[in-house]
Structure 1
Amino acid sequence: MAGMSYSLRAIDSLDLAQILDLNNAAVPAVNELDSAGLEALVAAAALAHVVTSDAAPHVVLGFAIVFAPDADYASENYRWFSARSRSFLYVDRIVVSAEARNQRLGALLYDAIFTAARESAAAEVFCEVNTSPPNPGSLAFHSRLGFTEIGQQATKNGTVVVALLSASGDERSLERSRP
C-alpha cells in the first residue's frame, strides 16, 4: 500500500456492510455492532467518514463515527463527556483495517475530525481508549495526536476500563503525528 493515495468521504449506505465487518473485527477495541446499531450510529453522527484508496474507492479501509453535543446516543462514555462539556466532538469509534495499518490512515481520519472541530468551534475532541483490556498502540497513537487523559471509567458492567482522553479542538493532528 506504500505510495497509494487516499480519500475521505461521507459514509453511504453501500459502505455499511464493510464498516460492520471492520468494526466487529476490531472488538474489543470497539463495541460489537449489528446492522441496525450501525445504521443508528451513522444516522445520529455529526461526522461519519470512510477512508478509501483512490485506486479502489469502493473498498473501505477505515472509518470514523463522531458525535456532537445533544446527540441521541446513550453511550456511558458519551454521557461522561457530555456532563463535562458543551463544546466538543466525541470520537465514538475509529477503525482502520489490519491490512491498511501504518499507512497514516488513522491520522488522516483524525485530521478530518480536527478540521470539523475547528469549523464548528468545538473546544475539545474527546475519545476513550481501553486500558483493560489494554490497547497500548491506540494510547500511543492518541498521545502523538495531542490527547491527554482526563479520567478513567469502568464500563460494560466493570469488564472494561477506559482512559477518557481530550485534545484541544484546534489541534493539528497530522502535524502532531509526524515523527
Structure 2
Amino acid sequence: MLIEKPKSFISPEFIVRQAIRPWEVSASARLRFDTFVKEQGIFNHHDRDEIDEDMIPIVAVSTLASEEDEVVGTVRIHQPEIGVWWGSRLTVSPRYRRVGRLGPELIRFAVGTAIMHGCNLFLAHVQLRNVPLFKKLNWDEVESLDIHGQTHMKMKAKLSAFDSVSDPKRGWITLTKKRAA
C-alpha cells in the first residue's frame, strides 16, 4: 500500500486590510524580517527604518474555518509629502507565493488605500524580478536605481486603473486564483 504525504493546507480565502490589531502588526514585522533579513539578506539585523514610525501596514490574513488565522503577506505605505505616497516591503510568505493573488491584491489594496487618503502620485522601488507583475497591474517604469546593493526599478502606479478602498480597516476578501504547490 502506498501512503502519500498529505499536502499542507492552503487557505482558499484571505482578508486583505490595514493591520490594526497588535498580532497583525507584529506578524507583519516578523514576515518582513524573515523575507528581507533571513531569506534575501538585504539587511543584516532588521529591516526597520524611519518610515516605520509613520507608515500604514497592510496585511493579507489567511482564514481557517472562516476565522482569521495568520498573516501571510504584507506591504507598507506612507506619505512623505501631501498627495505623494510610497509602497515598500511587499512580501508574501514562501508557503503562499504560489497562491497567485496575494501580491497583486496587496498592491491593489495599498494603492486604493492611498487614493482614499488623497493620493495624487503613488511610487515604489520594485525589485527587478517583480517588475513584470507591476507592469501587468498598470504601473510604469520611471528609472533604475541601486538600493541596498540590488537593482530596483522606481515605478509609478497609473491611479486611474485603481479603485479607492472604502474601509481599509475592514478590508476585503480575496479567494485563491490557483492552488499552491
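Only the coordinates and a few stated rules stand behind these numbers; no lab work does. All values reported here derive from a predicted model rather than from experimental measurement. Cβ atoms are built from the backbone, for glycine too; each structure is taken alone.
Observations
- Test item: mean projected area of the Cα convex hull in nm² calculated as 11.9, pick one of 1, 2: 2
- Label whose coordinates, when distance in nm of label points 7 Å out along Cα→Cβ at positions 79 and 95 is calculated, return 2.4 (choices 1, 2): 1
- Highest-scoring entry among 1, 2, by distance in nm of label points 7 Å out along Cα→Cβ at positions 71 and 135, is 2.
- Mean count of other Cβ atoms within 10 Å over residues 31-38 - structure with the largest value, from 1, 2: 2
- Origin of the value 19.6, where mean count of other Cβ atoms within 10 Å over residues 47-54 was derived from one of 1, 2: 1
- Calculating mean count of other Cβ atoms within 10 Å over residues 63-70 for structures 1, 2 picks out 1 as the one with the greatest value.
- With relative contact order in percent (Cα under 8 Å, 6 or more apart) derived as 18, matching label from 1, 2: 1
- Among 1, 2, structure where helix-only ellipticity at 222 nm (-39500 (n - 2.57) for each DSSP H run of 4 or more, over all residues; to 500) as derived comes to -9500: 1
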